[in-house]
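Undergrad: Several structures are given next for inspection.
What follows draws every value from the coordinates through simple rules; no lab data is involved. Values in this document were obtained by computation on a predicted structure and should not be read as measured data. Cβ atoms are built from the backbone, for glycine too; each structure is taken alone.
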Structure 1
Amino acid sequence: MFCGCGGLTLGLKQAGFHVVWAVDEDSLSVETYRINHPEVLVRETDIRRLDANEVRSELGLARGELGLLAGCPPCEGFSTLRTLNGSKRVTEAKNDLVLEFLRFIHAFEPRAIMLENVPALANDERFAVLLQDLSAMGYRAEHRILNAADYGVPQRRRRLIVLAGRSSAIPFAVPDPNRRTVRDAIGGLRGVGRSGDPLHDLRAHRKVSVRRLIRSIPANGGSRLALGETKQLACHRECDGFRDIYGRMAWDETAPTITSGCINPSKGRFLHPSRHRAVTLREAALLQTFPGDYVFSLRRGKYAVADLIGNALPPEFVRRHAGRVYDFLSATA
């Protein structure tokens, strides 16, 4: 459900699942998904237009036969950034897509459920409705707010994960004490313009003042704050917040959260640790744990691809938790 470009699907497949169906309303997401997962029946439509029981019939499944229903309802309305760190409430129609996910649960009655979202969802009344309904249906649901960096992903990314099993709880994956770093993920890539990979070889065109600023940022984790007020851009001197913008990643640390602004240094700490540029689309995808040969459609340009990458679930994070779901289903078959 809400498959995006396929990060969730890839993690599920890596854990041993056979993915049979997916849905998303964004055409570029579906195009990218189909390139990488051609065996999956994927629908390009608004989920609210689908009859869940008709979908189940289309797949030839009886109630209770599906092993896992997994999904990532769009989270824009729950984001703490969008709500000014919680000080204002944002109401969006997309928030109700959590209840659309619940509608499909009622229709399929799967043996297990996995849902991912931003941590703020845990405080929303719709999340309470979801948990109450799952309990009434006989599911044992547990949720945790976890950092993807503790599960093999070389970036700091806090996400809410719900795992639910019919009549029995599903354990979460055990945190990994050995964190992967930026160097682990992108240290071996060839230089931009020489790789033959269109996602890595795209060059950015920036103003002279911006290029000069980037060259001045200290390597390996440096910040524009190290330059002092006089050497910063005027717009930066006038704003005391968002201190990570025009900051560099550090080679031997985890990256910051890869967002849809991941190739724009004005959106966060997205400068390469040592090169005088932002990370490339391929580097961002690798930091999200997509494999180096994963294809992203450039039909709408590089910023649209950055949206796909930044909004995706890291496949490795999915794989580790989905592996526990797979073991649960195997044991209860």
Structure 2
Amino acid sequence: MNLALEYPSRGQVAFYDLGEAPAPKPGEVLIRTRYSGVTNGTERHALLGEHGWERAFPGRHGYQQVGVIEAVGREVRGFAEGDWVFCGRYVGHRAWQVVEVGEADPYANDSHLVIHLPEGVDHRHCALLGVAGVAMRGIRRFGVLPGGKVWVAGGGLIGQFAAQAAAAMGATVTISDLFPLRLQAARAAGLPRVLDAGSPNTLAALQEGGPYDVIVDACGAPSLFLDIHRHSLLAPRGVIGALAARSETTFHWATLHGREASIQVSCHFSLDDLKAVLAFMHHGSMRVSPLVTHQVPISQAPSLYATLRDRPQELLGVVFDWG
């Protein structure tokens, strides 16, 4: 199989032929894909042509692939044929890729992003490591500390991972969302304070649990930043961490000025972020299985993307099996 996915036009997904994989150059490895994961937020924005993707057709999107190293260049060290690895390069869903794996800064988001998968983790679930890595990077950058109070607004895939990462670091975490599937997944993952954003009692519950040292915007709701100010939900010197994509936003100056607070944006991930996620997964403090709603053959990808386009609330973790 030498197929890959692309978005030929707005709202449409199709396969194209990659051709035969080339032999790797001296510092490269050839990775044959076994599983790939959908990056729900980024891929849906790209599919719909929004938040900067308006003219990006045809496009190839996604950055979560698990595979087996099929061949290595003669100068490669640290990787061998037969190794199971995750690769987080932004190349979309494809049957193979060739990656230069020379020296890499473990803290940089522009390295090769290829990491060995340790024993004891489900390779299928590792197809969601990229979104988990983005969440981990955000939680670290936003300064989440043991004993701190964190509210994650939005229980999509990145919000779920952000909440789990904050809890793994010892914070007291609240997560909220509108959709039952996401609320159920959060509870199944062991998060103790899960709020239905559609309930009339939620605001009082949020105020009771706050004010929050870190509020993670994982929903992109237009009114969120203003709602945080109106209801005094941010603690002094707190951080609003913007993980959800936005074209522009509005916030009240006093949200930051009076509290000496800040708004931070985080995206991408590094090898060190992936290492941290894998360590938490190994110890059971981050769990992927409760978040996986669909594990399907890659042949079913077009129908999955139609659901992502039209009914995104029905999907959480989506893993394609390349057979």
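Undergrad: With distance in nm of label points 7 Å out along Cα→Cβ at positions 60 and 156 as the yardstick, tell me which of 1, 2 scores highest.
TA: 1
Undergrad: To test your reading of the models, identify which of 1, 2 gives 3.1 for distance in nm of label points 7 Å out along Cα→Cβ at positions 52 and 268 when calculated. Before the final figure, lay out the partial values.
TA: Values: 1: 3.1; 2: 1.1.
Of the options listed, only 1 reproduces it.
Undergrad: Suppose you compute mean count of other Cβ atoms within 10 Å over residues 44-51 for every structure in 1, 2: which one lands on 13.5?
TA: Clearly, the read-out refers to 1.
Undergrad: Can you tell which of 1, 2 yields 17.4 when mean count of other Cβ atoms within 10 Å over residues 4-11 is derived from it?
TA: That value comes from structure 2.
Undergrad: Let me ask another. So if we calculate Kirkwood radius over Cα pairs in Å, for residues 36-195 alone for every structure here (1, 2), which label has the highest result?
TA: Top value of Kirkwood radius over Cα pairs in Å, for residues 36-195 alone goes to structure 1.
Undergrad: Here's a follow-up. Taking mean count of other Cβ atoms within 10 Å over residues 244-251 from the coordinates of each of 1, 2, which one would give 13.2?
TA: For mean count of other Cβ atoms within 10 Å over residues 244-251, the value 13.2 is produced by structure 2.
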